[in-house]
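Here, each number is a calculation from the coordinates, and none is a lab measurement. On a predicted model such as this, the values are computed, not experimentally measured, just so you know. Cβ atoms are built from the backbone, for glycine too; each structure is taken alone.
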Structure 1
Amino acid sequence: MRLCNRQRRKLPLRRLKRQTELAVSALEKKLPPRLREVNVVMVSEAESARVHAEFLNDPTPTDVITFADGELIICPAVADRQRHVEGLSLSAEVLTYIIHGLLHLCGYDDHTEKDFHAMRRKQTQIRNKVLPVPY
């Protein structure tokens, strides 16, 4: 498990790494054995938009992009804007995106409304196991 911060916003990487490891252990479906390592990379909005455009043909910044090789691209600037929806701290919102990416690696999908809601419930359940209240 590696976390790398390639943007300006300061984040508690050691704590996020511990929380991510706890999230992995809380997954009902386990990560595929072919994954040697999960790499979480925090990027700027510009980099998020570039990667989103290159791989998903959408030139806007996004919260998380999951690659089958175990790389998760997270945009903390998007997290900062979205965290108020659930009243989370920035690090709790970033952790939510990490959990979301981990769920994708385990085979969860969110393309239909039903799957989206099921995945959201699962990521909230895992986040609640990992984080002390309040977030």
Structure 2
Amino acid sequence: MANQARRLLQLGVLLLLLGLLIGLAIPALTVPRLGVAAHLNAVVGAVFLLALGLLWPQLQLSTRTLRLAFWLAPYSFFVATLMPLLGGVWGAGASMLPIAAGPARGSGFHEGFIAVGLTTAGIAVIVLSILLLLGLRGGSREP
């Protein structure tokens, strides 16, 4: 459990760094507004992962459920960062991110890839949030 908490902290710092680098690349993207969306997703996701790493020892979940929650967390936030970034590079994303993408509509593959990524990331973060609520329902875990 301590290793998972430390790994979540490391992944949070990594995602923060990725978000900062995306921020530098925004002007070079085909659709800069999607770059802004990716940048914001990365920074917010990084803060969530950092907070989750600190919260991790308080969760009262089975080992199996903790493992599931552990993998859902980075998946949801890294994918939620990657999809608008890819949309910004490809000039795609209007089907799922119409405000940020504007009229930028990519090929069927590009739009479908972004849609699947964002949908699965959204489902993952919802399931993660439910698991966290369940894990926080009791008292603190003894060391």
Mean count of other Cβ atoms within 10 Å over residues 86-93 - structure with the largest value, from 1, 2: 2
For FRET efficiency 1/(1 + (r/R0)^6) of positions 30 and 46 (r between Cβ atoms, R0 = 25 Å, to 0.05) computed as 0.15, the structure of 1, 2 it came from: 1
Which entry (1, 2) yields the derived value 0.6 for distance in nm of label points 7 Å out along Cα→Cβ at positions 62 and 78: 1
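For structures 1, 2, calculate relative contact order in percent (Cα under 8 Å, 6 or more apart) and state which one comes out highest. The partial results should precede the final answer.
Details: 1: 24; 2: 28.
Structure 2 comes out on top.
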Which of 1, 2 yields 1.8 [distance in nm of label points 7 Å out along Cα→Cβ at positions 94 and 126, calculated]: 1
For 31, 13, 7 (semi-axes √(5λ) of the Cα gyration tensor in Å, for residues 38-117 alone, calculated) the corresponding structure among 1, 2: 2
Identity of the structure behind -16000 (criterion: helix-only ellipticity at 222 nm (-39500 (n - 2.57) for each DSSP H run of 4 or more, over all residues; to 500), calculated), options 1, 2: 1
Structure responsible for 15.7, with Kirkwood radius over Cα pairs in Å calculated and labels 1, 2 on offer: 2
